[in-house]
Each structure stands twice: as structure tokens, then as C-alpha cells.
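Structures are listed in the sections that come next.
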Structure P
Amino acid sequence: MKKLYREWLSVSTKYITDEPFSIKFQYSCLSIILLFTLAIRLVSIDIPALDRTMWKEIDYITISTNYLQNGFNFFQPEITWPAEPPRITAMELPLVPYMAAIFYALFGFNSLTVRLIPLLSFLLMAIYIFRLAKREMNSMVGLIAALAASVFPLYHQFGNILFSEPIVIAMSVMAIFHFAQWMDTGQKKDVVIAVFAFSMAVSLKLTPLYMLLPLTWLAYRKYGLNLKSYFKLLAPLTLSLLLPIVWYSYAYFLTFNSIDVFGIFQGHDKMQTFTYLTRSFWYKKMFYRIAQGVLGGNLGFLLFVIGFMSGFACLKRTGLFYIYAMMIAIFFAIVAEGQIDAPYRQLTSIPFLAVFVSLGIIALFSVYQSMLQLVNSSAAEQHSYLSKKQLLLSFGIVLLILVFNYKAILHADPLEPSHKEEWRMAHEIKKIASDNAKIIALGAYTIHKGGNDLSPVLYYYTGLRGWTLQENEWQQETVERYIQKGASLLAAPLDRPREPGLKPFVQSLQKRYAVLYKNTEKNQILLDLTHLPVN
């Protein structure tokens, strides 16, 4: 076994350090990967249909359409559903909905123009995962990782919609790649691109500050303990933080002078986050979402485990991706509650998962080559360490993951509503409500202690406006005040385990207002606020 291990160590090092393919062949393969991914994404671009999509995309669609209709004022990201102003909301840099609005103006409002930005973002991510894996190891690792990274988002529930996460992930990988290049070559173009990519990623989403960990590791790899050398990093770091500081200062102003439906500064309570980390269900949930929702099932997870374990054999080449994995693990821990409430956050793990899946496939080849050399060295010499046939076989293995999830991608029903509960309630409301009716919604937001993440789903599905009452507003006086402002309907779940105060409040409302629709099995009730209950 020791002899086999030594042989495997030697062979596996060659598999991830030797460069097997010409530049022309590398970029031909990468182009095929991108075209293949583009084709599948175009076929499934309308899943889910725009009029029944999920909460995250609804926010971005309404902000982008309001940009189009209200004159493209970048500093006024406006939502639609509140029954009364203000509707300008605090949020991260609204570049994504703003660009989407430009596409609507040029090419009309349709599934392609809405989802063009995430489509291009995932393609850009694949390109930079290839480039980063290639520069740290070789093109074979990079090409397999690029294909894996292209496949993983296809069957994820948030892998096709308009929101900031895809471009944030792409910009994060771009920043790391060009910073690594700058550390090695010192070329100014690389530091300029790295500053731009880091600045955009953090402006679009504050959480990519976690990139400071791999960037610090790359600097340490270059400078070691030569502390004076680190001073040259202060200028790029300062420049990259200027835009985020300016924008988030403005967002902070909007939080207290307009509205904040995204919870930018009033989001997750950190003590509650630490509480989540002490519960086994959180780890089970994260394991399931990564193994099934990102890696695509047993095959993807097995290849990742093999790659993660085998990568330790050549840490000089693979070390950056372990740092990347550590960075994402820290991010998961910091926003532990957010990881439960928002599955899209798990998409941030795609870059390092793709690379380790690639290393897992290559580890299988290296084990086979090692055994072949021990048994018959002359026969082994006829087998090249890295070949086009092996690359093709690797692509086939990755595509098996896609095959196993074929139905989830191409056979999904675009007319299936993303939120069935709200869709059913919207159907009942539209039976009786006029076009200018106003509704009050209860329990229609993501619940987290101290949070403010209001859901637009019911309003979007009905085409109506209204008020969402949070727990501190569950008083009869509040309902009466909104009735005076025109509210005629109240929609609510009968019970929410996470909101123990909801059930008794809804029960008290049933005694005061007529019940238009009640379904205990579906946990829904709709009240007519203009009529008393019938005895």
C-alpha cells in the first residue's frame, strides 16, 4: 500500500501540474462549454414564468420596471406594492435592476431580457473559474471545473432568476484571479481589474468582504512576513472600498428617511445566528442543500469528497481553494439564519465545489494510472498522464450529474407558481377584488429577530397594493387605521409556528370581520374588512 500511495502521489502531482493541452484546444473546449450552457439556459429561460416567479426575483422585476417607467433615476430604486409612499427603498447598489431596465427599453420586457444578466454572470463565472484553476494548477482541472460550475446552477431553484448573487459570485472569482495575477506579474491592468471586481462585488452585496481572506492569503504567499511590502496594498484596498462606502452611506440614509424592505441595516440578529450554529438541524439542512441543491446528488457529492481529500497531496497548488472553502464556511456561519431563510446564499460555494469535483475526477484517473504502472510499467507508458480522451470522459462524468437532474431543468413546468400558498390566496382575492382594492397581509415576510425583510409575493400575484403588518403592528387599532386609508381585504395564514402571536390575533379578527374564504387544510383565511361577521 505504501508503494501504491507513493506512486499515486507522484502521478496525481503530474495530473494537476503538467500542462497537457495547447492554448487553442483549451479555449476551443471552453467555448464549447459556454455554448452548451448557453443553449440549455435559453431553452429553460422561462422557468418559472415571470408572472408567478419567486420573491427574490419579484423585488428585482418591480424595481427594474419602475426604473423603466419613472425615468431611470439610479438613486431611486422603487418597489411597487406599498399602498402609500414612500416606495424608494434602501438596498445594495441597484446596478442589476438598472441594467435590466435598459434591456427592457431596448428589447422589450420578456424572459430573456429579465434573465439575461444572471445568464451572462454564470457564463462569466465559468470563464474565471477556468482561468483561476488553470493558473493554480492546469487547464484540465480548469476545464472540468468550468463545466461543473456551469452545470451546478442549472437545477438550483435560484439558478435562473434576476437578482444580484450571480454577478457577485462572478466578480468575486474575477477579483481573486486578477489579484493573484498581480501578485505574480505586477502588471497594472490586473490590479485595476481586481479593484473594479472587488468594489463591484461588495457594492452589490456587502457579504463579499469575506474575499479579504483569500486575498490576504495570496499576499502572504507573495510577501511572507515582509511587512513593509503590504503597504503597497493600502491604495488598491482604499480605492476598492470607495464605492461601497458611498453607496451604503446613501442606503443608510434611505433606511431612516424612506423605507427598507430588504433589511440592509436591520437584518439578522447575530445572537440568533449563533443559536442556529448550536442546532444539529442547521448542519443537516446545509449538508442537504449543498449535496443535493448545488452538487446535484450523490455523484457530485462523492466526487467533491474525493477531490477535497486528494487535494491535500499537493497543497502548494490547491491551497488557494481550501482557503476559498474556509472563506465560504465562515460566511455560512456569520449568516447562519440567512442560510436557512434564503437558499440562494448556498450558490456562493459553487467556485470551490466545482474545483474539488474536478480534482475528484482527476484523482480517479491518477489512481488508475498508478495501479497500471505498478502492474505493468511498459503498458502504463503507452497511457499518457493527461489526454484528450480523459478530458472527454471527465466531461461525460460531469454531465451525468446533469442527466440525473434532467427533469428538474427541461421538464419543469414554467406555469407552476413558485409560492403555491400565495398563488392560491391570490386566486381567491382576484375573484372578488376590484383593480384598485387594497389589502392587508399578515405573516407575509421572512421572519428573523430584528429583521425587516418584507415579502412582495401576494401583492405581485394579485396586482394589488397594500400594507404588510409585522408582529409589533398586530393590534386592532392598526387594522382600523388602514381601513380608514382604504384597506378592504385582509389575507393571512391561520397559524405560523415561528410566529406564536399570529394565531390569536387572526382569531380575534374573525370575530370582527366577515370571512370570505377559509381553508384550514391550506392554512389560509381572507377577511372582508368592510363587513361585520354573519352570526
Structure Q
Amino acid sequence: MRGRMMDFPLTLPTLLERAKNQFSRVELVWRRPDKSVSRYTFGDLYRRSRALAEALARVGLKKGDRVASLMWNNAAHVEAYLGVPVAGGVLHTLNLRLHPSELTFIANHADDRFLIVDDVLLPCLESFRREAHFERIFVVPSSGAPVPAGFENYEFLLATANGTFAYPTLDENDAAVMCFTSGTTGRPKGVVYSHRSIILHSLAQAMKDSFSVGHQDTVLIMTPMFHANAWGLPITSVLTGAKLVLPGQHGDAESLLRLIVSENVSIACGVPTVWLGILEELERNPGKWKLPREVSAPSGGSAPPESLIRALDRHGIHITHSWGMTETSPLATTTGLRTYMEDWPDDEKYKVRSRQGWASPFIEVRITRDGREAPRDGQTAGDLEVRGPWVASSYHNAPEEQRSWTPDGWFRTGDVATMDADGYIRLVDRSKDLIKSGGEWISSVDLENAVMGHPAVKEAAVIGVPHPKWEERPLAVVVLKQDAKATPEELRAFLAARFAKWQIPDAFIFVDAIPRTSVGKFLKSKLRDQCAGWKWE
């Protein structure tokens, strides 16, 4: 016997129509290049997204055609997030922080046909435009300057629409958005999200034990919209009718705090690097900032140190640690406290909040070791594998990369983790970043988070450096806070309370900045290259 429910497709046109019918007066706010604030409503977003869809169809967009975006976090980018997929196209967000050769590879590998670009990013475009194969380029005049010759004006494109657009027939499994991985291991690889996966991801993300996004919220998206589908938050905000706030290209701590205060933000998402900068500004100018309400702070990309979680709590900003990847759309796990933990000591609660949490609904997680599932004891580390309705099943046009999936269909994340009896995941490290010393494994993540708990330390990255006797030994690269001082001896003594002597780094290097990937993660491959000739004393 089969169920008698409607076969109703999970596609973005339904979400866009909901925005018009339910939330037409909700605001979308964004910063322009000159830092002025612009705003319009979801009703305007509906009209402009449909105008973009109609205009693209008029210039020849066919179902499945890729439309690239080279844009900051602004209203036009949200219009592309919606307008391109509802026209049957596939939005491909280009990471503007990549090297020109990588941008060329990604654009051509994706077969991008059209490009929408912010006018302030035309210099970035010029660095790879000749090698890319875009048919037409539409420039968003966000700065107010005239669009240069040789390009088409985005606003003129929208003006060609006459309001007669009809949604094409879309299957919920049709492609909607494409993002490429950051390429930390080999060439970047394309991940293609479907209409169905995006809708399901948004429904799960809106849940109370996830990001808890509702109509009463104001959501500030600090994570770049070219990174992992902006963590899905533009779509989730439109789905729930939450007010959207976008910082444009202004990601400095002061600009972000001004938006949090002026727009009464209740949810702000960003990587730990951004939150570290905000914490530094709050502590440097304690009397300057008065937040209008408590702020929920979903954070991912890398593990936020426990010291950061504690410090931001004192300012009314509460980090919710989530884990995911481009391949998981990206939400896979979220950390929270279970009801039986409410009476635990604060130290124990912070240990829980520092973990990666439990799996989101419909995401299945397992830890494997030596080809078998590891015990859920919170101690035994193994390879973290996931599967679910918004987890990639393959990469775009890269059959040689199918080794990233197990024969029974689980995605190999490349992370090493433990799982306890309640399903809490704790990442030990990336498999390539584990340090093997004298036959024993050392977690660089645990060391980094501990070092960053020292009051003088702003950031720290730990890598394994070849050693003539021990195979590898940990080396810590440390950035101190402004005007702060610390010695290697002090840091060793600080770590001795938590780590065995053999686990503590043998050397500490003090630097002004740690190299990062385009999405803010520590670029340990570069650190390893820089320290390849290190001589142990």
C-alpha cells in the first residue's frame, strides 16, 4: 500500500512565491562599497529575482546552464541565489580570494556561460578574464560608477523583463547551485546542490536545535556568500522570513559590530577568525559597544577555541559550534547541551560546547577504524564518514575522485574524530594534519585550542615537522595579542597542565600572522613548506 500524499516537488520557485505571499514587507539590508546602508523588502527581492530569471531566459539561458557570480555579500547576490535556479540555471559562486589560475580552472571546468560581477571586483575579473570562456558578463553597478565599455549593465539586464516570466518545469533533483571545494588537497572539486537538497537543508537549519532561524530573527551573514552556499543561510532566511543583513565587502570587526547594533541582529554567522577579531574590538573598546540583545553565533570552518566561546559569552554573543563541508551543503552537525547537562559545572558545559556536536536530522555519521565501525566511547578515534540527503554523491566531472566515497556510499570526510554514546562528535584532526611522533599520534587541533587559551595568545597553528629520531615533532606558530608578551617557556608551562610532556611542542615561533586559505582556515601546507628545513636543537 502506498501513501496518498501529493507528489509535490521541493523546488526554489515555491520558496520564492512564499516570500512574496508571506513576507513581502521583511527587510533585506546591505552595505555598499562606500559603507552606506541600503535596504529594500522581500517583495522587492521577489520582483527583482523573477526579473533576473526572465532576463536570463531572454538572452538564451537554457536549463542546466551555469551562471557564475563574482560578488560580495549584497542584495544582487541574493537575487542571483534565487533568480538563476528558478530560471532553470545553475548558480556557480566563484571564490574571489583564489589565485587567477584557480579561478580560470574553476570557471572553465564548470562550463560557466554567463557571469554576474560586482563593479568593485572588475580588477579581480581582469586577472583571469582572457582565459575564462564567459559568453556575456553583467556588471552590478554597486559603487555607482559607470559600467565600463565591453561589459553589460546588470540593471539594464533586469529592465528588459516585462513581468511575463513563467517558471520552467523543474524536477526537485535538478541542479540549482554549484560550489567548488577550497582545493587544500589537489585541484578544487565541484559540488552540485539540487533544489531538493537545498530545501531540505534549509528546513533542518531552521530547527531550534540547529541554527534556530525564525521570522522574529535578524540574520547577519558574515561568512562569504561564495563559500559553501553561504552556509545555506540566505535561503533559510527567505524560507522563514527572517530579516537579512549583508556586510558587502566590509568584514572588519568595527563594521560588523556597527551592523549588529544598528540592525538589532539576533543571529550572526562567521568563522572563528572573524569572531576573534570581534572579540578583540570588544575588549579594546569596552565602553563603545552595547549590543541590543543576545546574539546567537553559529560558527564553523574550524574549531573555535574554548577560550573564545567563554570570552564571547561575557559579551552576550553565544557561539554554536557546527561542523560541515562544501560536500555537506554544509550543515552536518551542531553542538548543544542536552537537558541532563543543565546542572553540570560550567567547565564541563564548555567542554561539550567545544565539540562538533551531534548529527543534524537525516544526516548519518559513523567513525571507522581499520575497516570497521569504531566503538562509541568518546575515546577511540577513526575516520569520520557521513551520508544524507544533502551530502554530495560525487563531484562534478571528476570520476577519478570517486575514491572519496566508500563502496557502500558514505562520504569520506578526511577528518579524524571520536563519537560518544550520545552521538557527540569531537574532531581530533584532519587526517593529513595529525602528528605522528615516536609511533604515537598527537592532535594539532587540541594543542592549538589549548595554546589559544593563554591570555597573551591571539592565534596559534601547530604542525608536524620531520625529526631525525621521533619521525615528527610538533611545532607551534603563534600570534600574540597587541602589546602582549609570552615566552616559549611560559607556553610550555601553560600546556603542561593538560598534556603529557611528549605531546607539548618542542618549539614555538612568534609571527605577525598565520597564512590562511581563502575561507579563513589555517593554511598548514604553507606552514609546512616554510618550516621544511627546520633544524631541531
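Computed from the coordinates by the stated procedures, all read-outs in this text should not be read as laboratory data. Just so we're clear, the structure is a prediction, and the values are computed from it rather than from any experiment. Cβ atoms are built from the backbone, for glycine too; each structure is taken alone.
Please compute distance in nm of label points 7 Å out along Cα→Cβ at positions 14 and 166 for structures P, Q and give me the label with the greatest value.
Max of distance in nm of label points 7 Å out along Cα→Cβ at positions 14 and 166: P.
For Kirkwood radius over Cα pairs in Å, for residues 118-333 alone, the highest value in the series P, Q is held by structure Q.
One of P, Q was used to calculate FRET efficiency 1/(1 + (r/R0)^6) of positions 302 and 526 (r between Cβ atoms, R0 = 25 Å, to 0.05), giving 0.95; which? Each step should come with its number before you reach the end.
Details: P: 0.00; Q: 0.95.
Only one of P, Q returns 0.95 for FRET efficiency 1/(1 + (r/R0)^6) of positions 302 and 526 (r between Cβ atoms, R0 = 25 Å, to 0.05), namely Q.
Using distance in nm of label points 7 Å out along Cα→Cβ at positions 182 and 398 for the comparison, can you identify which of P, Q gives the largest number? Comparing P, Q by distance in nm of label points 7 Å out along Cα→Cβ at positions 182 and 398, the maximum is at P. To which of P, Q does the computed value 19 (relative contact order in percent (Cα under 8 Å, 6 or more apart)) belong? Only one of P, Q returns 19 for relative contact order in percent (Cα under 8 Å, 6 or more apart), namely P. To test your reading of the models, identify which of P, Q gives 0.60 for FRET efficiency 1/(1 + (r/R0)^6) of positions 414 and 470 (r between Cβ atoms, R0 = 35 Å, to 0.05) when calculated. Answer for the origin of the read-out: P.
Which one of P, Q has helix-only ellipticity at 222 nm (-39500 (n - 2.57) for each DSSP H run of 4 or more, over all residues; to 500), as calculated from the coordinates, equal to -19500? Can you show the working numbers first?
Numbers: P: -19500; Q: -7500.
Among P, Q, the structure yielding -19500 for helix-only ellipticity at 222 nm (-39500 (n - 2.57) for each DSSP H run of 4 or more, over all residues; to 500) is P.
When Rg and Dmax of the Cα atoms in Å is computed across structures P, Q, the figure 23.4, 75 traces back to Q. Which structure, out of P, Q, was FRET efficiency 1/(1 + (r/R0)^6) of positions 286 and 510 (r between Cβ atoms, R0 = 25 Å, to 0.05) calculated from, if the result is 0.05? Computing FRET efficiency 1/(1 + (r/R0)^6) of positions 286 and 510 (r between Cβ atoms, R0 = 25 Å, to 0.05) on every structure in P, Q gives 0.05 only for P.
Matching task: -0.32, -0.99 is the computed value of log10 I(q)/I(0) by the Debye sum over Cα atoms at q = 0.12, 0.21 Å⁻¹, for residues 78-149 alone. Pick the structure from P, Q.
Values: P: -0.54, -0.90; Q: -0.32, -0.99.
It must be structure Q, since only it matches.
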